[in-house]
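Take a look at these structures.
A short reminder: the numbers here are calculations on the coordinates, not readings from a lab. Keep in mind the model is a prediction, meaning the values are calculated, not measured. Cβ atoms are built from the backbone, for glycine too; each structure is taken alone.
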Structure I
Amino acid sequence: MPPPYLLLPLVAAVLYALGSIVVKRALKEGVTMDQSFHLTNLALGLLFFPLVFLERNGIDWSQTAKPLLTGAAFFFANWLTFAALRRGDVSFVTPLMGTKVVFVALGVVLLTGTTPSLPLWIAAVLTTVGIFVMGLADLRGGRHIAFTAVVTLSSALLFGLFDVLVSWWAADFGELAFLAIGMGTVPLFSFALWFLQGRPALTMTKTRAKWTGWGAVLIALQAVFMGLGLSFFDDATGVNVVYASRGLWTIVLLVVLGRFFGNSERHDTGRGFLWRVLGTILLTIAILIAVVDRTAATSG
């Protein structure tokens, strides 16, 4: 049996895929990137901060700078993600975010001095290959996606740093308190940016508020599942390989529910969508390798 904790990133992957589609729908309805971004950050803070009251271990307040730095990494990574979603297709951006698993594998080596197993390295590389296969038609078709690709990869790099820092620092500080304080600072960063932007209006119509609200809750909830998986289990690379299935779930949800969400990427991308399906097959193989490796490690 696979280790039960891998269910956390699996649930997070499904929630993220659904949340990104809902956010894209909100943007299509006329919601601005700033509105969706700031309200999502507020949802993150509201869902994470109560965790501090569930902490049962001692909290090392002398290391408070660590969760604050981690929260800053998440904030900037999240801003880049929203910038990418505003310009690019969900079926391109979300799978490309899966490159985070490689950044995490490298970060684990550089920051903690531990080396992921060979199967996990193979899974990480295969994940990256699958992701780029998904975007092959876009690149070959001459689309102007360089901006979207660079922004998405930058976001993946920062999210990878966030994941490694949580896995590295949370246990010594107090796992739940670390997540609560780190993510609790995200809406504070967001408020500061909102003020510097000239306090743009956050009010919107009922329809726009519905899509924005659901997108914010789904994105925040998946972050809770990922945070718990990273902070309580010393397996940042394995957790992220399973989490990379969000690209697969995005494709599945677009096929099954695309019309309901008013998303026509499946038809608009033409042959490119087939390349994205092929990429999901490679991605699934990588996930299976990671699950088998984690199963062997926990049973050995």
Structure II
Amino acid sequence: MEPAIVVEGFRKTYGDVVAVDGIDFIVAPGEVFGLLGPNGAGKTTTLECLEGLRFPTAGRLRVRGIDPAREPRRLRDVTGVQLQTSGLPETMRVDEAMRFFCAYHERAPRWDLLERFGLQERRRIEYGTLSTGQQRRLALALALVNDPPVVFLDEPTAGLDVATRAELHALVSELRERGVALVLATHDMAEAEKLADRVAILLAGRIVASGTPRALTAAASDLTRVSVRSELETLATRSTPYPGVSRQLRNDGYDVFFTDAIGPTVAAILRTLEEASDPLIDLRVERPSLEERFLELTSAGAAA
């Protein structure tokens, strides 16, 4: 299967300022790829060059085999784009925006998308009077009017309420199942961990880590947390040393152990409870989150 997106040796400079410094990645059809990084890391610059809004200084970019810099019209037929900020006129009505975008793609108006994003009753409202969340929902609807095989989402849930955020997550899953490739740039680590099949963490224009969220968190230096709650609270009254545990604390009825040897630690704890005839109520094993891994990498980069 041909890649949906190919980025090879991509570099973008603005005078003496290096925004992106020679990065590589590939996105397959039906894959959600997350671009993560602090402000100024190069996420938006990368998206804008893939979207044909800026030109790369060096390197090779391809979207469905199309060079974004040389074939912008063909590119727009196969991509959907949701920018951080919309350029819609403040006085343009929601229905006018839908008709305009659909006419550009030679499609009938997609009123179904307004319905899906809760904007049907706002269709005659001017864009400038919409709430921030409603503006973001409209941007998402307009990005999908041509049923694109590649979708770029730049901070898609900023300003969205909980219900609309859940709707977006469901939509991303649906698009993935249909074989759509999605590139997601976000500051929301929990969202990236939930939605992305793979992520790349950008720092100062370079990719400092990439892979599945599970693989990245597994490489974290932070210890695994083992949280245990039992009926008789035996663990709170014993100072038994457990293999791999370097720290232990009590929090909200749970005994929490920080370990670098998950299996032996859990086995020893369960053995202690069994010997004390103390029924287990809950046991949780939690690896460091993607956010914690992100902070570890960005802190190390800043220190360097």
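For the set I, II, ranking by relative contact order in percent (Cα under 8 Å, 6 or more apart) places I highest. Comparing mean count of other Cβ atoms within 10 Å over residues 104-111 across structures I, II, the highest value is found for I. In terms of mean count of other Cβ atoms within 10 Å over residues 80-87, the structure with the greatest value among I, II is I. Of structures I, II, which gives 67 when percent of Cα pairs over 17 Å apart, for residues 160-287 alone is computed from the coordinates? Considering all the candidates, the number was obtained from II. If helix-only ellipticity at 222 nm (-39500 (n - 2.57) for each DSSP H run of 4 or more, over all residues; to 500) comes out at -25000 when worked out from the coordinates, which of I, II was used? The read-out comes from structure I. Computing distance in nm of label points 7 Å out along Cα→Cβ at positions 152 and 184 gives 3.5 for which of I, II? The correct label is I.
Of the structures labelled I, II, one was used to calculate Rg and Dmax of the Cα atoms in Å, giving 18.5, 57. Name it. Structure of origin is I. So mean count of other Cβ atoms within 10 Å over residues 72-79, computed for just one structure, reads 20.8; which one of I, II is that? Only structure I yields this read-out. Look at FRET efficiency 1/(1 + (r/R0)^6) of positions 32 and 88 (r between Cβ atoms, R0 = 30 Å, to 0.05) for each of I, II: the largest one is in I.
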